[in-house]
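In structure tokens below, several structures.
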Structure I
Amino acid sequence: MSASASTQASPKRSELRLEARRVGKFFGSKLVLRDVSAQVTAGEALLVVGGNGAGKTTLLKIMAGLSRPTAGEVALGVEPEDCAYLGHATFQYPRLSACANLTFWGRMYGRSPSRDEVEAVLERVGLSRVADEPAGTFSRGMAQRLNLARVFLIKPKLVFLDEPGTGLDPASQELLRREIETLKGTGAGVVWVSHHLAADLPFAESVLYLKDSGAAYCGPASGFDPASNGGGLTC
């Protein structure tokens with residue numbers, strides 16, 4: 001995987017954040033992905049959709065550098081430390097408070113967030129009232145919102161979201177979509193694996209639909225019709 005630093009202070013929408021080129025992946029003899037190509041540009045979201053077992057999470061991990069492709073390559077347009085990944089596991093320290101978790105994560109990224117910065121991020125995700133409570137007492141939805149706060153805290157230029165709405169109630173899902181719009185407004189590129197296609201599609205600029213190990217559709221979100229392109233895909 002190659003990476004090059006972005007030097008523009010105000011990213012243009014055409015600026016590439018990531019490019020996947022003919023990515024393929026085998027697990028043993030099982031073909032999971034073949035010949036998948038896609039681009040993510042500054043200020044835009046790529047929605048990755050497909051049925052269960054289509055390879056969405058596998059592709060996301062390859063794009064994020066957490067798994068090696070069997071074929072093809074992924075080129076980053078940002079430094080690795082400017083990337084953020086939100087998966088199914090929360091990776092929270094249950095005995096630490098929400099504030100302490102965020103402070104620790106910030107330092108892991110080479111930052112030293114102030115208490116005010118941490119509290120402001122917690123306010124964005126609706127957790128300011130439990131800022132000093134142990135993360136181990138949080139519900140699944142609250143834990144997921146704390147995970148989102150971690151992403152917002154480090155101000156990434158490229159964000160990988162694997163079903164970020166998991167465990168969130170409808171109000172929290174709407175908050176998530178608003179914050180994704182905010183991230184895009186800062187010039188961040190977003191790769192977003194979704195199981196809420198109808199609700200999430202209006203917030204994406206492009207769609208990658210995986211089917212039969214390949215890309216059945218990759219193009220503008222405005223041109224993606226789940227009923228025809230997705231063969232009735234609703235998940």
Structure II
Amino acid sequence: MNESYIFDKKQNMKRLIAPSLLACDFGNLQKDICMVNESEADYIHCDIMDGVFVPNISFGFPVLEYVKKYAEKPLDVHLMIVNPENYLQRYKEAGADILTVHWEACTHLHRVIEEIKNLGMKAGISLNPHTPVDLLTDILQDIDLVLIMSVNPGYGGQKYIERSYSKISRLRQMCNEAKPDVLIEVDGGVDLTNAGKLFNAGVNILVAGTTVFRADNPKKMISDLKKAT
């Protein structure tokens with residue numbers, strides 16, 4: 001799907017799905033990427049973990065470059081790493097279309113966001129479950145996306161934190177007042193039991209890993225998530 005289409009002025013009305021490769025079969029990575037290409041998904045979500053910011057390690061530049069080689073959807077890259085400012089150019093070269101950094105990992109957040117945008121990527125900020133959305137007040141005007149973690153980051157398959165609904169609703173109100181075209185993305189415990197509620201709370205993009213890749217029919221699951229009520 002064309003990136004400019006996803007980020008058009010009507011995107012708050014869209015239901016977007018970003019399957020997370022963290023839950024895919026890495027022994028059949030190309031096959032799973034092709035499945036996402038053929039599905040109704042809008043992005044491919046790539047979780048980058050360093051074992052320092054979160055207690056897990058995922059994959060690095062060579063794997064991301066491999067994903068980009070076969071991906072027909074924009075790469076939505078979520079950095080769960082310390083010192084992300086040291087690697088922005090490298091992630092651009094590896095194929096990131098959207099680059100999201102954590103509020104908790106950036107001492108000079110505005111500088112990092114500006115550099116991401118100067119490199120030609122969409123810029124996102126992610127918040128851990130304990131971080132209040134009101135901390136974004138002074139930077140909402142500068143970003144394209146906010147990623148709300150609805151589990152503690154680091155591992156897939158965790159249970160959704162119910163308090164996330166009120167956090168999302170508050171963020172949607174803030175975005176509507178400051179910059180309505182900011183996308184709200186949610187990651188963690190997303191499935192058919194909460195997808196509709198999340199869209200109704202103001203979410204634009206659902207990240208789903210285990211729910212998609214462990215489904216009997218992953219393409220149908222992506223479609224069902226989009227239509228969830």
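Read-outs: derived from the displayed coordinates by stated rules, not from any lab. From a predicted model like this one, the values you see are computed outputs, not experimental measurements. Cβ atoms are built from the backbone, for glycine too; each structure is taken alone.
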When relative contact order in percent (Cα under 8 Å, 6 or more apart) is calculated for structures I, II, the one with the largest value is I
If P(r) over Cα pairs in 5 Å bins from 0, in percent is calculated for I, II, the one returning 1, 7, 16, 21, 23, 18, 11, 3, 0, 0 is structure II
For distance in nm of label points 7 Å out along Cα→Cβ at positions 29 and 109, structure among I, II ranking highest is I
Comparing I, II on mean count of other Cβ atoms within 10 Å over residues 93-100, the highest sits with II
